[in-house]
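Below, each structure is written out as structure tokens.
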Structure 1
Amino acid sequence: MDQKNVGELTATPVDLDELPAGYYCSKNFVGSLIAVCLMAISLYLGYVLPVNSLSAINADLGPDPSYSLISTVFTLISGVGLLLVGRLGDLFGRRYILIGGQLLGLIGAIVCATAKTVPTVIGGSVLCGLAAAVQLTFSFVIAELVPNRARPVVNAGIFVTTLPFSAFGSLIADLFIANTARSWRWTYYLNIITCGLSIILLVLFYFPPGWDAKRGNESRVDGLKKFDYIGFLLYAGGLILVLLGLSWGGTSYAWHSAHVVAVLVIGFVCLLAFALYEIFVPLQQPLLPMSLLRNRGYAGAVCSALVGNMVYFSMSLLWPTAITALYTTDTIKTGWLSISTGTGVIVGEVAAGILMKPVGYTKYQLIITTLMITAFSGALASINQYRQAYGIAFTAIGGFWVGYLELITIIMCPLYCSPQDIGLASGFLGSAKQVAGTIATAIYVAILDNRIAVDLPRDVSATAVNAGLPSSSLTDLLEAVSAGTTAAYDAVPGMTASILGKVTEAVKTAYSQSFRTVFLASIAFGGLSVIAACFAEGVDARFTKDVAAKLRGVDGDGKGGSEEKLKDGGEV
């Protein structure tokens, strides 16, 4: 496998036995660990809670038709920025990147928490999205500070700290809206707290290898001159346009509209140009070295992860929608039922952290995991209005395997590469998963909308007429179904309680059939994930005592060192 250190970095990993006694109990390491845990929590507070509060935000500050951009800009910016953040950290050091990212998150949360208009919240979400590109690095920022063999357990521990918001985020958002005077603003108040605390801890304790340790005697100016600016512009521009086109399609504009087609075509052309540029132009410091993608193990694990992530979106996106359509419209009950997927994911991440190294055979763990995700996503096709328990069970078990896949691929991908390229390897993995998630969302929404447009009028009309509703009332009935209110149904000529009961069941049956089609479609993505997993390679031999990076300023007794020792490592 290609282990070339593309960036010609000078920092080398150290053996666990070479670290000072008490290193992992030092204030610098413990402070850094807590800071990164808070950074991970900020990531979920910046997205999971706000995305479940969009309607409340729009009702309070709007109405404004652009309110959906609150979540869209976050996804766009974080997905584009992650690769850049990971690569810059590899090259120039991570300390000030993390501090700057959390500072942006703090400012963005303050802007959103004090907003008086929807556009102001959108602007704050842009800053939160920039911060998220940094916050997404939590999976490898601490991983590079611990032995390779300890990475699964340590990452699992970080995921545990996010449990309240990753698993129960939608419910917490609903409870804030229903039970507090400040309503949805509390989602941002919490983010202000976590960002602020993490900034303090990062400033005081986080001193990873800096410029001199990574770049030797090379000047900062020379390093900046070598950076792949053209590659970044092509990559960022292409990715933004593709994600924007996928977000617009079927919602803001029709898929065949000039807006969507033009944006998608230009975006894909930019990404193609980026790939050709990285392949054929002799760059000293490429943004995405093609040697990384030629690494079969890495490519297999990444493809398996991103396609598996697309299967996960069939659960996380459609299950809450199915709950509302089939079981209850009460927001609190919906929140409780929706936590099955997120809770399963966290449990799966913890299980993978505990079992990945002891079980071994990591390639086969990956294959089995993708098979299980595919099976339980497909099993969701069996749910209907009478099988709520099926939905809870299958999303929880499927979520477990999604979490297992999430953690083992986070661990595997950097281990295929040089330790100095951990940010590059992890950053591309995260960025690819963001794109895959957006593509999956567009596909699933398009399939669901198309099936509903066929199944709902057909089933409801046939049921209503058979129950005794005059054919002349069908147009009014379908409008009432769209409105979904008691008043709308009461206004339909010829409507009776008996007919309404049968129509309500017909609506649920139509939705069940439509969801069935989408969940069956997810099996195709699962199959691709299984195939990709077969091309990955095991990383068991790489679970060594090597530590990719050592914090500066920790002396022989494990205590924080002097300012002079900190300066020895240099910092950007």
Structure 2
Amino acid sequence: MRDYPGSSNDYSKVYSEKWIQNVIRQNKGKFGLSLFSSIFRSLVLLLPTLLVKQIINRSIPQENIPMLILLSCVNVSIYFVTTTLIILDLHLEKYILDAFGTLRRDMYRFFLEKPLREFAAIRSGDTISKIVDETEGLANFFYFGFGSLIWINTTVFAGMAIMAAQNLLLAALTIALMILRIVLIRKINKKQEVIGQKINETNSRVNQTVKEQMSNILFIKATASEEKELNRVQEALSGKYRIQRNAFHGKVLNKAVFGGFELLINVLFYLYGGLLIANGEMLPGTLVAFVAAYDWIVPALDGYIDLNIDFRRKKSSIVRVFGVFADAVTAGDSVADVSGGWKTAPGGVENATLSEFASCKPQGMVPADASIAVEHLSYRYGTKMVLNDVSLQIKSGEFLGICGKSGSGKSTLANLMAGLLDGYDGEVFVGREDIRKVPRDWTTKNLIYLGQDGYLMNLSIRDNILFYSQSHTDEDLEKVLRLVKLEEWIKKLPEGLDTVVGERANAVSGGERQRILLARALLRNPKIFIFDESTSALDVNTEKEVMDNIRKFYPDATRIFITHRENCLELFDRVVFIENGEIFR
């Protein structure tokens, strides 16, 4: 195995190279055909430079009208041929967009499967910028840049060959000036890589600021902080615009250098080329063909400059996007622990695809029943001990209450029993199987954790409840609505179940929101329910009725209620109390 350096940038380079190789290998037919088409199109576009030489040097002086008509028709046909080839290229290269679509999906899945504790350190605005903006920028760059790169190289080298065939010395002088221009421009463009990185960082900062404000609009309104928050956005945007101005100045300097050399080369054509014609050493059509070939090289070099600037800016995006996967690599060639532990990537870092890194699943056994056992469990948040040597046995089908004050550790215990946290000491078993090794598809289907702040989409009540359970009937839906005491409330709504809850469920109250979430959980009918303060927004009587319905109508499921209230304790088969991270019975 190769011994890679340990930085994220080094691994990003490894992954990006591996990813590109895999994309080309999986689409080698389209890649090869697109490569041939781009080269052929570039050569065809240079044909008019030779045709114009024949027209000026032979057809016109010899008054050969049929040849003049033929050459003119060939010129016209070149337009239709090259246009067709451009359309073909764009169609063939769609695999690049598809590959980046898959990459974006893998990135999102990778984030969703991270351990819960890692989300505390994740900046959502930065993550959105990577998954949405930067991957889209890279997709467009590679999609349009691949054909452009082939066209640039073919045009430059074939154009130089045509120039050299007309007059070797004039071509040598012209090429020398072109090389000097490229060297100067490359030096100028080195700063663009740093500018590109800063642009990505400022875009991320702006996204993060706006997202935080949208998520906390109630607090902003309540504290009259609109002006302060406006200043925060203005500060972030000002930083972004300052960097964009620097990028613009760099582009202007590039164009100025390019234009200056263009002037020198034109002077060379007029003076030296004119002298050659005056001395009878070159025909006018030959000089026109020479200049025409150069005129095709100029936009190609101009495109190279833009492509080079864009690539240097995109390099930071490559590091950031592929660094998402690179950050998962630990010592050796294993992939970091996610959702209970990943298997080693097949063939190690060198031979693993990004999809393998994004989709490795823990291997394990299916639990025999719905019992839960916690043995000598300890957990820390940083240096703070939250759970201290906790042991608890929960029978399959038991209706258990776990009661404690805020900060006592009960929610942490619930998260650990649901398999949402790792990095703990001790053991958590489901059906006598280590929860870290239980297959993900089993826990997804058979274990539901519901906190007090569950996730509702900006959809109708019906769509939210059926989001994970589309196959259920209207009778099933009506049943769970009765169990969570939503039936009468929904009947009073003008649009009933088709009422849209709004973004972040702003159109419904906290209690209604929790009952919609409860209905969605009950409809899935799993083997294990873990309710973590998921009835905290309900009034005392409604909470008691809902909990009693869950006790009566789901007798075979293991039901665990985490609560700080004591008004419903008589409903449980058993109650345990937690205080300062320790269990009391």
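Annotations for the structure displayed:
- FRET efficiency 1/(1 + (r/R0)^6) of positions 419 and 467 (r between Cβ atoms, R0 = 35 Å, to 0.05) from the coordinates reads 0.95; which among 1, 2: 2
- When relative contact order in percent (Cα under 8 Å, 6 or more apart) is computed across structures 1, 2, the figure 16 traces back to 2.
- For Rg and Dmax of the Cα atoms in Å, for residues 275-522 alone computed as 23.0, 76, the structure of 1, 2 it came from: 1
- Parent structure of the calculated result -20000, given that helix-only ellipticity at 222 nm (-39500 (n - 2.57) for each DSSP H run of 4 or more, over all residues; to 500) is the read-out and 1, 2 the choices: 2
- Test item: semi-axes √(5λ) of the Cα gyration tensor in Å calculated as 67, 25, 24, pick one of 1, 2: 2
- Set 1, 2, criterion FRET efficiency 1/(1 + (r/R0)^6) of positions 179 and 387 (r between Cβ atoms, R0 = 35 Å, to 0.05): the highest-scoring structure is 1.
Read the figures in this text as sums done on the coordinates, not as results from a lab. It should be emphasised that the depicted structure is a prediction, and the values quoted were computed from it without experimental measurement. Cβ atoms are built from the backbone, for glycine too; each structure is taken alone.
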